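Engineer: Listed next: structures, encoded as structure tokens.
Since every read-out is calculated from the coordinates, none of them should be taken as a lab result. The shown structure was predicted, so the numbers you read here are calculated from the model rather than taken from an experiment. Cβ atoms are built from the backbone, for glycine too; each structure is taken alone.
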Structure I
Amino acid sequence: MPFRDRTDAGRQLALRLVEWADSGDLVNRMVLALPRGGVPVGAEISRALHAPLDVLVARKIGAPGRPETAVGALVDDEPAVFDSRSLDALELTEDAFDSEVARERDELHRREHVYRGDRPAPDVRGRAVVLVDDGLATGLTATAALRHLRRQSPGRLVLAVPVCSPHAAGELRAEADDLVCLEQPGSFRAVGEWYEDFAQLSDIEVVDTLRTFHATA
């Protein structure tokens with residue numbers, strides 16, 4: 001098992017990114033974490049890169065009866081991104097998830113308010129953006145987040161995760177300018193299996209971390 005917890009994973013990932021940043025490929029950089037789990041990972045990267053840390057809230061849309069299995073994801077007020085193969089397997093259309101999308105969008109806006117308050121979303125135009133999560137199974141939330149960021153014309157868009165499935169890695173290489181992933185296990189089943197401690201984080205922990213790193217970066 002490669003990671004003790006999310007902080008350990010962030011430190012290991014930061015080592016890889018620091019080598020890259022020192023080569024001059026990450027100028028005018030900032031770190032955006034997918035909460036909640038991506039925040040402690042992103043905090044270590046923010047510290048190592050001397051870059052500001054903020055969040056980009058994305059919400060997963062789960063399969064009926066299997067909420068942990070993503071069939072779609074959404075960011076901000078943009079249309080949800082769905083995996084067509086999953087919908088075909090379930091014999092469902094996007095319209096079948098209208099109520100779920102509405103619920104997840106309400107939760108998304110709630111979290112944005114809790115995490116950011118009245119502070120505006122960061123301006124990423126022309127900047128090197130490092131998008132961070134604690135791991136990716138389907139990669140749908142990262143896909144929605146990357147597409148959202150791409151529309152804002154960043155200078156460079158990097159996706160950095162400690163562990164992801166080979167399938168997700170293959171899909172996401174087309175969405176990011178660069179993918180940095182420490183582990184792509186062929187036997188991947190769930191992100192949590194690659195952590196000794198994968199305890200759920202609270203909103204308070206996220207806010208405290210953001211307050212520290214956004215204030216000092």
Structure II
Amino acid sequence: MTPLLFHRWNSAFLGLFIVLHFATHLTGVFGIEAYNNMQNALRLIYRNPVVEPLLLLSVVLQIGIGLQLLIRKARRGVRGRWAYAQVISGFIVLAFLAQHLSALAFARWVDGMDTNFYWPASVMSGAPFIWYFLPYYFLGVAALFVHLGCGVRLVLLRSRFRQYAPAAFWGLTGIGVAMAVIINLTLTGAFFKIDLPAGWITYLQGFVPGYTP
């Protein structure tokens with residue numbers, strides 16, 4: 001199997017988890033309890049001794065092979081706006097996944113924190129964290145849909161449905177931007193008040209001594 005073909009099939013596998021993950025975030029619009037309840041229910045699917053190791057391995061392989069494909073593309077030369085959109089969005093997604101995975105490992109397995117709603121909300125609770133994580137979450141989510149849109153566009157261009165290629169790209173991009181805005185608004189407390197538990201404030205103070213939301 002070629003790296004590109006593996007990248008596509010692995011993306012499909014990861015896509016199943018991403019759908020569940022976004023379902024959790026969208027449920028968060030209705031409150032912290034709704035978010036955590038949805039997350040706990042879906043964790044039965046992806047956080048178990050069988051699925052979780054496969055999922056983590058899938059993310060690591062996607063980062064490695066995605067980086068290999070980006071380097072190969074850069075060496076061959078990037079031509080045209082669609083190619084630039086695919087490469088730039090792919091780079092942002094890889095950077096997002098790498099940091100998200102390492103942050104998860106640190107918070108969950110080193111500090112023993114439950115990475116529920118309060119994990120992403122904690123870094124959106126005030127400066128200096130929000131200065132980085134507000135664009136981080138927005139760009140990460142939006143870039144994912146842009147990259148997906150580029151892929152779907154190529155598939156449609158090579159089929160008898162080529163006339164739908166532009167609409168598919170812009171539709172997915174629009175969904176991604178909307179999703180990114182909703183997630184940021186939820187995590188910053190636009191829909192309801194967020195009171196961080198003391199444990200999460202202490203966690204943040206490990207990075208910025210004396211921090212208060």
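Engineer: Rank structures I, II by FRET efficiency 1/(1 + (r/R0)^6) of positions 50 and 178 (r between Cβ atoms, R0 = 30 Å, to 0.05) and report only the one at the top, that is, the highest. Mind dumping the intermediate values first?
Structural biologist: Details: I: 0.95; II: 0.35.
Once FRET efficiency 1/(1 + (r/R0)^6) of positions 50 and 178 (r between Cβ atoms, R0 = 30 Å, to 0.05) is worked out for each structure, I has the highest.
Engineer: Taking FRET efficiency 1/(1 + (r/R0)^6) of positions 90 and 122 (r between Cβ atoms, R0 = 35 Å, to 0.05) as the quantity of interest, name the structure among I, II where it is greatest. Provide the component values of the computation, followed by the final result.
Structural biologist: On the way: I: 0.45; II: 0.80.
Largest value of FRET efficiency 1/(1 + (r/R0)^6) of positions 90 and 122 (r between Cβ atoms, R0 = 35 Å, to 0.05): II.
Engineer: Let me ask another. For Rg/Rh (Cα atoms, Kirkwood Rh), for residues 58-113 alone, which of I, II scores largest? Walk me through the numbers on the way to the answer.
Structural biologist: On the way: I: 0.96; II: 1.14.
Result for Rg/Rh (Cα atoms, Kirkwood Rh), for residues 58-113 alone over I, II: largest is II.
Engineer: Another question, if that's okay. For the read-out relative contact order in percent (Cα under 8 Å, 6 or more apart), a value of 27 was computed from one structure; give its label from I, II.
Structural biologist: Details: I: 27; II: 20.
Clearly, the read-out refers to I.
Engineer: For the read-out mean count of other Cβ atoms within 10 Å over residues 10-17, a value of 14.0 was computed from one structure; give its label from I, II.
Structural biologist: Corresponding structure: II.
Engineer: Another question, if that's okay. 117 is what came out when volume of the Cα convex hull per residue in Å³ was calculated for one structure; which of I, II is it? Mind showing how you got there, number by number?
Structural biologist: Details: I: 117; II: 141.
Checking each candidate, the match is I.
Engineer: Where does the value -25000 come from, among I, II, when helix-only ellipticity at 222 nm (-39500 (n - 2.57) for each DSSP H run of 4 or more, over all residues; to 500) is the thing being computed? Mind dumping the intermediate values first?
Structural biologist: On the way: I: -12500; II: -25000.
Only structure II yields this read-out.
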